[in-house]
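These are the structures in question, set out in turn.
Every number here is computed from the coordinates shown, using simple stated rules; none is lab data. Quick caveat: nothing in here was measured; it's all calculated off a predicted structure. Cβ atoms are built from the backbone, for glycine too; each structure is taken alone.
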Structure I
Amino acid sequence: MWKDGLAPLDVPVAVSNNQGENAIARATRDAFRSVLSKGYKAEIDDGEDVLLKKSGSTESFSVALVSSTAKDVDISIDRE
């Protein structure tokens, strides 16, 4: 995750074997919550979707998946 003009922020998410999609989503949300600054929030939608949001005039941001070692997990990044 990064904001324009700033260095990327690495957000590692630990995933265990046999962990379900809802648990992975919660772990992802919690990982982002631990590093996001004021004006940004991470929340869960539909149990397995993680939403990253900014509020008001907070700077826009970008998100990219750099690497993943999780097997049998589908990850997609969509902009709403």
Structure II
Amino acid sequence: MLGLAAEDNAAELKDLDEARKLITALAGLVTAAAPEIGSQHAGPLRDGLRSLQLAFREESLIPDAPGKGPGEKYTGAVN
């Protein structure tokens, strides 16, 4: 997805357009589920999502404006 695999061809596997879609979908799911699953379970999911969002920012050649990255309309700006 982000091309962060350990294989030698990891860069060839990078698909940031698809990653953007999946991260946004995950952000919507985590945000919508948080009231149902409680903060004990939502917290680790948010942490993992934030890691994906930060990895996306690092891999992206054209940086998104703050608050405009994948999923940030649900999570707020990620720095």
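Here helix-only ellipticity at 222 nm (-39500 (n - 2.57) for each DSSP H run of 4 or more, over all residues; to 500) has been calculated and equals -19500, so which of I, II was it run on?
For helix-only ellipticity at 222 nm (-39500 (n - 2.57) for each DSSP H run of 4 or more, over all residues; to 500), the value -19500 is produced by structure II.
I, II: which one has Kirkwood radius over Cα pairs in Å, as calculated, at 13.5? All intermediate terms of the calculation are to be shown ahead of the outcome.
Working: I: 13.5; II: 13.1.
Clearly, the read-out refers to I.
Name the one structure among I, II that FRET efficiency 1/(1 + (r/R0)^6) of positions 20 and 60 (r between Cβ atoms, R0 = 25 Å, to 0.05) of 0.20 was derived from.
Clearly, the read-out refers to I.
One of I, II was used to compute Rg and Dmax of the Cα atoms in Å, for residues 12-51 alone, and the answer was 11.9, 39. Which one was it? Each step should come with its number before you reach the end.
Numbers: I: 10.4, 34; II: 11.9, 39.
Source structure: II.
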